[in-house]
Structure I
Amino acid sequence: MKGGEAVNNQTIENLSTLKLQAMIREYRRQLELSAMNELPFDERLALKVDAECISRFNNRLKRLIKAANLRDPAACLEDLDYDAKRKLDKVIIARLSDCEWITSGKNLIITGATGTGKTYLSCAFGNAACRLGKKVRAYRTNRLLTDLEIGRGDGSYNKILADLKKPELLILDDFGMAPIPANACRDLMEVVDDRYEHKSILITAQLPVASWHPLFEDATIADAVLDRIVNNSYRIQLSGPTKRQQTTQDDITATTE
């Protein structure tokens, strides 16, 4: 084995020990491309470091998005539909896109009729938060309340509440699809109170905020929950025809053409 090759192999082995796999791939790429010898040492080193940083960012992003459990993990703010019928304000989206509202512990409420893109928009904000390194967790509201109810009986209640405190953004999708019984009111109060002014909640709902109070069986808890969520939130109201129907029609047209 030639001396240079031995050094290269030892370098690769050392990088492997340090678990710098992306840097190894870039190092090997440079060894195989003779034109790389024309670049200064500092530039070649920078390419190796960049490769490792990009790889680590992408791996962390994959982990964050997987843990977020978004219903549409590929949703992103860059792909939003700003059709005039939707009344989606580009200025509001631009101001919220940096996710500073999450850093500040503010909430976001997205309302609109079924099929207007509430879930997609919530997932897009979740994706944006993940790309900024923030922890996100998404739930369908009724399923979460059912899990908490079950947790009361099987001993996992406190663990579920503790887990719900961890993400910087908690997404509650399809809020208000059914009345909220007294026990569930208290459970929701626990979740909201634990996060109040420290961690953000994003809520999607068909019903406008003005119609939320009657959903709660316990009116006193309704006052407390809504005071903590609504008065500390930004709001987006979506309009227009259902996008699901539009997608189906587009599929039919594409098939028949």
Structure II
Amino acid sequence: MATPAASGKELLYVVMPIYNEQASIGPVVREWKEMLTRVAPDHRILILNDGSKDNTAQVLAEIAAQTPGVEVINKPNSGHGRTCIHGYGEAITRGARWIFQIDSDGQCDPQYFAAVWEKRQTHAAVFGKRVDRDDGAARKVISLFCRIATHIATGVPVRDPNVPYRLMRADVLGPAIAEFPQDFGLSNILVSVVLQKGLGPKMGFVDIGFRDRTGGEPSVKWMKFVTEGWKLYTTLMTKRPYISARARDVAKAAG
């Protein structure tokens, strides 16, 4: 893997979990690499292969060998949420100042990144808010349910708690994921709640569009999400003490 020039204070790590996306990952990396080089040249792309069963690992090895600043971590399968948490920790350890998480299936459109990156000047975290979606009515319903259930269970209003388009300052993300509970699968929802509660107005949002998938299979199926809905709500209820403790630490870090 080629090594980019020495990084400065704005070093950005893009954390991208992947599972069985051999067909889509090449174009996804290419379009994001083009945007990142133009908007945030001091960047790395950290791709975490979550135990893919197809040819994803070989495709990723070829991409990393040919693309400066791309690093691949092959790991046993643990699910999307836990893989994100793992990637956040790896990025922080590597000295990231900013961490941006996206998915690998082509739904995350690079055209909105410049607005997100600009907003970091005034916010410690900037999340996309999906206002236009091409991935079907069922996914819209799932996102709406997530938002309502999360708000009721935690008392914290988050506009799009599970969005995979999030920029976070490393020094506030670190305390947000400290001692992260291993029994919570939809990890990014919990991270969203902690950051929103801790940052308040220092958490910003940018309206984004969300494209249809270009390959692979969705990690959360419609019927599975319905059956897991009650579990999400009740588990979030039990995490209120954790949320409050981590949010206090996030607020201190944000200054």
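Rule-based calculations on the coordinates, nothing more; no lab input. Computed from a predicted structure; not experimentally measured. Cβ atoms are built from the backbone, for glycine too; each structure is taken alone.
Thinking of I, II, which structure, once helix-only ellipticity at 222 nm (-39500 (n - 2.57) for each DSSP H run of 4 or more, over all residues; to 500) is computed, gives back -14500? Going through each structure in turn, the value belongs to II.
Each of I, II could give distance in nm of label points 7 Å out along Cα→Cβ at positions 152 and 232, but the derived value 2.4 comes from I. Can you say which of I, II returns 1.00 when FRET efficiency 1/(1 + (r/R0)^6) of positions 72 and 104 (r between Cβ atoms, R0 = 25 Å, to 0.05) is computed? Matching structure: II.
For the read-out percent of Cα pairs over 17 Å apart, for residues 120-191 alone, a value of 51 was computed from one structure; give its label from I, II. It was calculated from structure II. Which structure, out of I, II, was Cα extents along the principal axes in Å calculated from, if the result is 47, 42, 33? Only structure II yields this read-out. If Rg and Dmax of the Cα atoms in Å, for residues 88-207 alone is calculated from each of I, II, which structure is the one that comes out at 13.9, 40? The structure behind it is II.
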